[in-house]
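Participant: So, here come the structures, one by one.
Nothing in this text is a laboratory measurement; each read-out follows from the coordinates by a stated rule. Model, not experiment: these values are computed from the prediction.
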Structure P
Amino acid sequence: MATVGAIIPAGGSGKRLGADRPKQMLEIGGVPLWLHALRAFALEPAIAETALAVPAASIPEFERALDAERRAGRLPGKVVLAPGGAERWLSVRNALAALSPEVDAVLVHDAARPFVSARIVRDCVRALERGESFIVARPCVDTVKKAGPDGFVAGTIDRSELRLAQTPQGFARADLEKWFAELDNVRKVAGDSLFVPTDEASIAERFGRRVSFVEGDYLNDKITLPGDLERFEAFWKAGLVRPRGKEKA
C-alpha cells in the first residue's frame with residue numbers, strides 16, 4: 001500500500017486573469033483558491049501529508065492562515081510549507097523535498113483548481129496504488145479547429161483523440177526525484193530554453209514514461225481567464241460544490 005502525499009504549487013501570478021494579486025489568493029465564497037484546493041487533500045484520509053509551495057516571502061502569512069484553520073478544526077491532515085521556485089517544476093521539487101521520507105507516491109494539484117472532488121482524489125489514490133503514472137483529464141466536447149499562419153481555419157482535428165489535461169497528476173516519488181535531477185542536469189548543460197515543462201506529465205513523457213488517464217470533470221477546470229472566477233463563484237452559490245468534508249464518494 002502506497003503512502004500518498006500531495007503537492008500544491010501555489011505561486012501563480014494571475015496575469016492572464018487580470019487580477020490585482022496572485023490568483024491563488026483570490027476568493028470564492030470568502031475562501032482563497034489555495035485553501036479550497038488544500039482542504040480537498042487535507043480532509044482526505046488516504047492522503048498522509050500535503051506540501052504547499054508558496055513564495056518564500058509569504059511563508060509567514062501562510063503559516064498564520066494554516067494555524068487558524070487548525071484551531072478551527074478544518075485542517076486535520078498534516079500540512080507543510082515549502083518555498084516556491086522560479087518555474088512550476090522547481091516549486092514542485094521543493095515541495096517534494098519537504099514531504100516526509102515515508103511518502104512514496106505523490107499527487108500534484110494546481111491551486112487554481114479549487115473544486116477537485118473527493119471522487120477524483122480517491123480515484124487518483126487508487127491509480128497510485130496500482131503503480132500508475134497518470135493525469136486527470138476530461139474529454140474534449142467541442143469541435144477543435146487548427147489555425148493556419150494566415151489566421152484562417154487550416155483543418156478540423158478529431159476530438160475523439162483529444163483530452164483536456166487537469167490535475168492531480170500522480171507519480172511514484174522516486175520517479176519524480178529522478179526526473180527532476182535529470183532535468184536539472186540537462187538545463188545546466190544545454191541551457192534553460194531546451195525544454196520548458198508545463199506540467200509533471202510532460203516531464204514524464206520526455207523521459208519515456210507511459211502516462212494513463214483518470215477521469216476528471218468540468219468543476220475541476222482551472223481558473224485562468226477573466227470571467228472564470230465569476231463562473232466558479234456561480235457554481236459555489238448554486239450549490240454545485242459541496243463544502244469540504246461533506247462530499248459523497
Structure Q
Amino acid sequence: MVSSPQLARIVVNSLKAILGEEYTIHNFERLPSRRNEVYKILGSLPSQFTFNPLVAKYYKQTGIAHETSILQKAHQNKLHVPAVIGTTANVLVLEYINGPNLCDLITINPDRLLGQLLARWLASFHTVFNRGADQVLTKGDARIRNFLVFHDYLVGVDFEESHIGSYHEDLAIACASILDTIPLFTKPKFQLCTVFLDDYAAIRQITNREELKAITGTKMIQVLKETALRRGNPPELLNHISRFESGAISL
C-alpha cells in the first residue's frame with residue numbers, strides 16, 4: 001500500500017513530468033473519491049501570470065487507460081467532460097471544472113431545467129458511445145454528484161465504472177440518486193425524474209416511453225436497495241423503497 005508521503009511524491013513527479021520541471025505547486029487539496037485518490041492542484045509555470053487549478057487522479061489499481069480513452073473520445077466529440085492534460089503510468093491530470101455539483105443544486109431546488117440538462121448530457125454520451133440496440137458504453141456511476149454545472153451546461157466527471165450495458169442502467173442510477181438524497185422521494189423530485197426521462201426519450205427518439213420508464217423503474221429498485229445497504233439500511237429510505245417497489249408511488 002502506498003503511504004501518503006509516497007503518494008504525494010508520485011503525484012508531484014507526475015505533474016512535473018507532464019507540465020515540466022518548472023511547474024510549481026502552491027496548494028494540494030484532496031477531493032472526495034470512493035475508488036482512487038483525487039487531488040485539486042493549484043500551480044503555475046513561470047510563463048503564467050495566474051495559477052491554474054488542475055485535477056490529478058492517482059489510480060490504486062488498473063483503469064487509467066480506460067478512463068483516459070473515454071475522456072479523449074468524448075472531448076473529440078464535443079461532449080462536456082474535463083480535458084485530459086496528460087498521463088503517466090498511474091496518474092491522470094485533468095482540467096479543473098469550477099462549478100457547483102448537480103446534487104447540491106437539486107437538493108436546493110429541483111428545477112426542471114436541471115433534469116433537461118442531465119437528459120441532454122446522457123443522451124449525447126450514449127449516442128456517441130452507442131453499441132447498437134439498447135447497448136451503450138454506460139457512464140457507470142451516473143449519480144448526480146458526478147455532474148457539475150458550468151455556465152449553462154453540465155460537465156460529466158468520473159468514468160472509472162464505465163462499461164458496456166443498457167442505457168437504462170445510467171437512467172436508473174441518475175433517477176435513484178435524485179430520489180435518495182434528502183429530502184427523500186419528494187413530489188418535485190419525482191416530477192424532475194419524469195422531465196429527465198421524457199427529455200432523454202425525445203432526444204434519442206425513443207417512442208415507447210412507458211416501456212422506458214418501466215424498465216428504468218425496475219432497475220431503480222435494485223440501485224436503491226444497494227444504496228440503502230451501503231448506508232446501513234436507514235428505515236426511512238427502506239420505507240420509500242418498499243412503497244416504490246409495491247407501486248404505491250411510481251415514475
Structure R
Amino acid sequence: MTIEALFPEFCEWLGDSANVRYLCQCMPDAKLIRTYSNDRANFPEGTTDILYLGSMTERQQIVAAERLMPYRARLLERLDAGMAVLATGNSIELFGEYIRDGSDRIPMLGFFPFHAERDMENRHNSMFLGSFEDMAIVGYKSQFSFLRGSFPGDFISVRGGCGNSMGDKNEGFRYKNLFATYLLGPFLVLNPPFTRYLLRLIGADGKLAFEKEVTEAYEFRLKNLEKEGVNFIVGEHG
C-alpha cells in the first residue's frame with residue numbers, strides 16, 4: 001500500500017497530521033510518500049492507494065491550487081479509476097470552482113459546480129455529529145467559509161451541528177472514493193468505524209492501531225454528543 005500526503009509543509013496543522021500518522025500505524029507495511037509543494041507528485045503514476053490533503057491557511061490554498069493545476073486532468077482520471085482520497089478542513093474548497101472573498105474570486109480546480117464563500121471577519125466554531133451509512137461520525141469545525149452550489153454526492157448526514165452551509169443537512173461530499181469534509185483534526189482517530197471502512201476500501205485488512213483506546217474515546221464522545229440539549233455551536237467570533 002502507498003499513502004501519499006500532499007503538501008505536508010502546510011497541510012498538516014490543526015491536528016490533521018494525525019490522520020497520516022494513524023494510517024501508517026494501521027498499515028505498518030505501507031509506503032509513505034510526503035509530497036512537498038515543489039516536489040513532483042506520485043499519484044499521476046498510478047501507484048498511490050490513498051491520497052491525503054489537510055487544512056491550510058487561506059494563502060496556502062492558492063499555492064495548493066496552483067501546484068495541483070498541472071495535474072488536474074490526471075487527478076480526475078485517478079479519481080474516476082477509484083483512487084481513494086481523504087480531504088479534511090478547508091482543503092475541501094480546492095475541488096470547487098472558486099472561493100469568493102469579498103470582491104475577490106479565487107479560482108480553484110473546478111472539478112465540481114460549487115464554490116466557497118469566505119468571511120474572514122467571522123469564524124464559525126462547532127462540534128459535529130452525523131451519520132455515514134450505518135456509522136456515526138463525530139468531530140468539530142472551525143472555519144471562515146461555507147459552500148454553495150451542487151455536489152457530486154452526499155457524504156455525511158448532519159444530526160447535530162452544521163453542514164456545508166448553515167441549515168444544510170449534508171456535510172462534505174463524496175465522489176467515488178473521494179471523501180471530503182470540513183471536519184478538522186485527527187478525523188480518522190476520532191472515527192474508528194469510518195477508518196476501518198476506508199482501510200477495507202483500499203484493500204487493507206481493516207485492523208486498527210490502538211483499537212481499544214480509540215473505540216473507547218469514540219464511544220465516550222458519541223455518548224456525550226447524543227445527549228439531549230447539546231449546544232453544538234461553541235462560538236462565533238470576529
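Participant: When helix-only ellipticity at 222 nm (-39500 (n - 2.57) for each DSSP H run of 4 or more, over all residues; to 500) is computed for each of P, Q, R, which one produces -10000?
Facilitator: Values: P: -10000; Q: -15000; R: -7000.
Computed on structure P.
Participant: When you work out relative contact order in percent (Cα under 8 Å, 6 or more apart) for each of the structures P, Q, R, which one comes out largest?
Facilitator: Details: P: 24; Q: 14; R: 20.
Checked P, Q, R; max of relative contact order in percent (Cα under 8 Å, 6 or more apart) sits with P.
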